[in-house]
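Presented below are the structures under discussion, each in the form of structure tokens.
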Structure 1
Amino acid sequence: MTIVKSDLIKRLMDAKKFFVNGYVDEGVKIVQDVLKLSPQKEEYNWFICNVIESVDCKYLFTILDKIGSNFDVSKCQNLKNVVMCGIMQNVYNAHVDLALNSLVTQGKRDRLEDITKDIFKVNPDVNGEILYKLAEALRRAGDERDAVLLLQEACKKGIKEACSNAVVPPPRSVM
């Protein structure tokens with residue numbers, strides 16, 4: 001029996017519809033079936049990026065827990081969504097960590113700065129661990145000023161490592 005690539009793509013899009021509508025287990029089953037039939041799983045990496053872009057935050061981490069390991073999530077260009085979902089849900093997990101590290105590796109300092117601008121609008125009570133990890137990512141991306149501000153906020157929320165790292169940078173010279 002020959003498997004036609006267009007049939008596999010159609011099935012993946014069906015799985016995405018299930019995910020978008022909150023039927024995670026049904027979508028996972030379809031994805032697992034498709035991946036069993038496909039000899040070249042990496043050619044379907046676009047699918048996980050599409051899911052990250054489309055699904056509601058309340059389903060994202062469950063989906064990534066169940067099928068994320070089958071894909072290279074670090075290649076997605078919309079990893080900001082993963083971080084923002086973590087902020088909204090006040091969850092710091094392996095997926096948020098991977099997203100932050102990938103944004104730094106990809107040189108996406110602008111996306112990290114966008115997250116920083118929106119963090120307290122999205123969740124005024126964001127937990128200190130997320131602030132600390134975002135600050136570390138900003139620092140690795142070269143944004144010392146915003147990193148220190150987030151470290152100070154994380155310190156206020158009881159993250160001891162943030163307190164010891166929240167050194168105020170010297171003022172910028174204006175020329």
Structure 2
Amino acid sequence: MSISKIRTDSEEQEATVNLIVRDDQWGVQIDNRITPIYCCNCNKQLNNFYKLDGSRYGQVGTVKCSCGAEIHCTDSDNIVEYLNTITILNNIEIGKYRIDFKKTYKLEKLYWTLIKNKIGYDIISQHKNTTIDLKEIIDEIITNYHISIDSMEQYKSDKFEKLPIIINKWFELLNIIKINNATNTY
């Protein structure tokens with residue numbers, strides 16, 4: 001079980017957001033390896049992103065905030081679709097926060113349906129029964145549909161003022177193809 005601070009841009013770019021493409025019934029599952037962390041004591045996002053390196057029975061590990069709080073993390077075990085956090089300060093539980101990666105990273109079925117309707121890209125027919133990194137999906141859409149991403153905004157989502165580079169690129173792609181709700185906040 002492990003959660004580790006990402007200290008460099010190259011470490012951030014190496015962390016994956018894997019998509020497990022099932023079929024129309026199950027759709028696309030996320031197996032995430034990069035996350036922001038939110039502290040319920042100081043009510044802010046920690047400065048770094050964190051790499052999720054697996055868990056044992058959902059137990060990921062603990063992250064320290066600069067305010068002195070400990071943020072205990074558990075995930076969905078085998079396939080990382082969410083991260084539950086409990087902020088503790090001086091052995092007192094301050095608050096809980098759940099990161100639903102499908103929702104936070106805009107990878108829910110709604111977005112795949114909108115993409116299919118807007119540009120014709122169907123992730124199910126392209127990658128059924130495979131696992132693929134979100135980076136590859138973005139590159140595939142950019143290449144096959146002649147889309148260019150010249151610059152990227154720093155997007156926000158829920159309590160997070162900063163998102164991983166790959167998620168900013170994903171949100172920018174959604175904006176370029178004019179997917180409703182793909183704004184810089186929700």
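The numbers here are math on the coordinates, done by the rules we state, and not lab data. Here the structure is a predicted model, which is why all the values come from computation and not from measurement. Cβ atoms are built from the backbone, for glycine too; each structure is taken alone.
The table for this structure:
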| read-out | value |
| --- | --- |
| Entry that produces 3.3 once distance in nm of label points 7 Å out along Cα→Cβ at positions 43 and 91 is calculated, selected from 1, 2 | 1 |
| Answer label among 1, 2 for the case where helix-only ellipticity at 222 nm (-39500 (n - 2.57) for each DSSP H run of 4 or more, over all residues; to 500), calculated from the coordinates, equals -21500 | 1 |
| When mean count of other Cβ atoms within 10 Å over residues 35-42 is computed for each of 1, 2, the largest belongs to | 2 |
| Among 1, 2, which structure scores highest (criterion: distance in nm of label points 7 Å out along Cα→Cβ at positions 59 and 115) | 2 |
| Structure (1, 2) behind the derived value 21 of relative contact order in percent (Cα under 8 Å, 6 or more apart) | 2 |
| Label whose coordinates, when FRET efficiency 1/(1 + (r/R0)^6) of positions 11 and 99 (r between Cβ atoms, R0 = 25 Å, to 0.05) is calculated, return 0.80 (choices 1, 2) | 2 |
